[in-house]
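The following blocks contain the structures, represented as structure tokens.
No value in this document is a laboratory result; all are computed from the given coordinates. Worth saying up front: this structure is predicted, and the values here are computed from it rather than measured. Cβ atoms are built from the backbone, for glycine too; each structure is taken alone.
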Structure 1
Amino acid sequence: MPDPLSTEQVRRRYDDMAGNWRLLGISDTLLLINRLRRKHFSGALGDVLDVGCGTGENFEYLNRATTLTALDISSEMIAEARRRQRQLGADIRLLIGDAQELPFPQARFDTVISAFSSCTFPDYAAAFREMVRVTKPGGQVLLVEHGRSSVGWIARRQDRNIERVYERSGCRNNRDVAADLGAAGLEPATHIVSHLGMMNRITIEVAS
């Protein structure tokens, strides 16, 4: 695994990629990733926080939220998310911020979600703990994440290409997501794996 990029390096990469990021929506559709988002996030209730919101791909699945706050490290990603917000006609508070040091008080949100973002966090354990910190007792953290495949030849390909992928996009796509959560001291209430072991839908229940 390559050494983690700094937070500033990750910010710059996603600033550079933001203008073309919406094109990935095509692959989302082809791989049925949009269904994973819908299935996992459509039950997000109350005051909801979207961490690492990117260009706002999750927004359309969060219509049961009472309030929605979305945060990303990249100002250019937030600019794209604001365009998505206008298209949807949604009331969303958009903020630039670091998932590893969320700018919110403890127990602020009923539900915290994040999709395909923790692979870019230099300290993913800190980011997971922050998501739990800002969630109210009895609330949930809902994650959709990709990681190392359970199919041998796919996993080996991920391993071979990881340095090139990480240098280009800051994404560690061969992570063991369960191990990352364990490193943060977290145990999911549910963890559903699909797409040849690469896609993970995770629910963390925050104790009352």
Structure 2
Amino acid sequence: MPSTLQLALTLAVAISALLAIRAHYIGAGGRRQVYLFKPLTTALIMALAVLTPSADPRYQFAVGVGLALSLAGDVFLMLPRDRFLPGLVSFLLAHLAYLIAFTSGLRYEAAALPFVAFGVVGAALFALLWPGLSRRLRAPVAVYVVVITLMAGVALTRWLEFGGRPPLAAAVGAGLFVVSDALLALDRFRWSFRSARAAVLGTYWAAQYLIALSVGG
């Protein structure tokens, strides 16, 4: 059963996330609110991951590192100047941290299906993005797609092997992270759409929240 602290942090995350998303749609006056509530939401999720009792300190530490790197990525991507590449690197390192967490206790005789499924998704996404990517970004984006799909494949494999709610939370969270990043990339490099901010941030924080919850296993 969730503790009072977990429930309080969950409520705080939800309120902060809604305020951050709203701030993106209220014009220039919302910029300061974005600067406040966007990093605050991720910081609150990080607090949830760090303060939740865990039977696997290695897993918890790796998830905490991933959330800290994600917080850095949030800051890079919200600044006025284009710092997409530093943001991309921050999230790439975050996914590597999650990959370390999800491999904790995992056997290496993993089923191929999760990796094939996410690999197909990643390849299709990269093919869609290719025409809109500059030469400078093609290699970093390719590496990023490989890492995030590998991370999601490992998370799904972990749930298939161990079962239970925490591995399921991690697997769903990893899958939502792929969805969020796909929406972000498509909006930035192919087809811009007005609801992109809400869709990207909503799936992003849901993903991070579920990964944070998975430390309680």
Legend entry - Comparison of 1, 2 - label where distance in nm of label points 7 Å out along Cα→Cβ at positions 41 and 57 is highest: 2
Legend entry - Cα Rg over 2.2 N^0.38 Å from the coordinates reads 0.99; which among 1, 2: 2
Inset, instruction - Can you spot which of 1, 2 the value -12000 was calculated from, given it is helix-only ellipticity at 222 nm (-39500 (n - 2.57) for each DSSP H run of 4 or more, over all residues; to 500)? - result: 1
Inset, instruction - Name the one structure among 1, 2 that percent of Cα pairs over 13 Å apart, for residues 105-144 alone of 62 was derived from. - result: 2
Legend entry - Among 1, 2, which structure scores highest (criterion: percent of Cα pairs over 23 Å apart, for residues 65-152 alone): 2
Inset, instruction - Identify which of structures 1, 2 gives the largest calculated value of distance in nm of label points 7 Å out along Cα→Cβ at positions 81 and 177. - result: 2
Inset, instruction - For the read-out mean count of other Cβ atoms within 10 Å over residues 73-80, a value of 16.4 was computed from one structure; give its label from 1, 2. - result: 2
Inset, instruction - Using the calculated result 24, 10, 4 for semi-axes √(5λ) of the Cα gyration tensor in Å, for residues 121-160 alone, pick out the matching structure from 1, 2. - result: 2
